[in-house]
1. A value of -12500 was derived for helix-only ellipticity at 222 nm (-39500 (n - 2.57) for each DSSP H run of 4 or more, over all residues; to 500); which structure in 1, 2 was it taken from?
2. Here relative contact order in percent (Cα under 8 Å, 6 or more apart) has been calculated and equals 32, so which of 1, 2 was it run on?
3. For which of the structures 1, 2 does the calculation of mean projected area of the Cα convex hull in nm² return 6.7?
4. Matching task: 1.8 is the computed value of distance in nm of label points 7 Å out along Cα→Cβ at positions 15 and 71. Pick the structure from 1, 2.
5. Given structures 1, 2, which gives the highest value for distance in nm of label points 7 Å out along Cα→Cβ at positions 31 and 47?
6. In terms of Cα Rg over 2.2 N^0.38 Å, for residues 39-78 alone, which of structures 1, 2 is highest?
7. Looking just at distance in nm of label points 7 Å out along Cα→Cβ at positions 7 and 23, which of the labels 1, 2 belongs to the structure with the highest value?
Structure 1
Amino acid sequence: MKLTKNIIAFKSNAYILYRAIRDPRVAWYIKCLTLMLLAYIISPIDLVPDFIPVLGLLDEAILVPVALALIVRLIPEEVIIDYRDGAKDGQDIGLRVLGVSIILALWLLVLWLISLLWLGSA
């Protein structure tokens, strides 16, 4: 039960940051922290390398949600209230469609590249 609540809070906080990064009411340093967190998430360089068993993966599993929660705490309360309602309603369906489209396109690209390599070696 607690894990489910944490996952919902993580998703809600991620949505708030996604919307707040474009909001003029949010300070520039909060936007910079958000971009730094995003860069850390997509960067292949980690604080603890992934090849170290358990600790390498716990790095992202602990650091990212904690950093996300701390950045959301810096955002003004009125902005959080505005966007938390939107996160509960799930009103940003376009973002979901975009995410699914990108993942699908990446899988199709991988399958196409595999087929090229497989047919090219035959």
Structure 2
Amino acid sequence: MAATEPQIATKNIKNVIVITLLTPQLIEDTEIASLEQSLLQMIKKANVVNFVLNFENVIFLSSAVLRVLIKVNSAINEKRGKLRLCEIASEILEVFKITRLNKVFDIRKDVDAAVESLQ
């Protein structure tokens, strides 16, 4: 089965790449694998080193997405960049707290706060 293209939107704000996840439920293995590949390629090719992942549209995600986020964070760290997460639904934020990933990731309220923290 061919991997589906991840539904994401990107824009550059103040030399920070903001990636908005458009899929409300990130649960399908093929979709998650495609998302991982797309994000890692984007990081590798980017001329900037700081990224924001905007979860404003996401209401549910598989635990496999947490693994992808850790890999993405590592790839950004290798470029000496920084990653911010934002607009995370309270239910998903609770998962970050239970797994203590809220200590690994810098989570901000919204895109503006996330971008500002990288200036």
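Only the coordinates and a few stated rules stand behind these numbers; no lab work does. Being a predicted model, the structure only gives us computed values, none of them experimental. Cβ atoms are built from the backbone, for glycine too; each structure is taken alone.
1. Only structure 2 yields this read-out.
2. 1
3. Structure of origin is 2.
4. Structure of origin is 1.
5. Between 1, 2, the highest calculated value is found for 2.
6. Structure 1 gives the largest value of Cα Rg over 2.2 N^0.38 Å, for residues 39-78 alone among 1, 2.
7. Once distance in nm of label points 7 Å out along Cα→Cβ at positions 7 and 23 is worked out for each structure, 1 has the highest.
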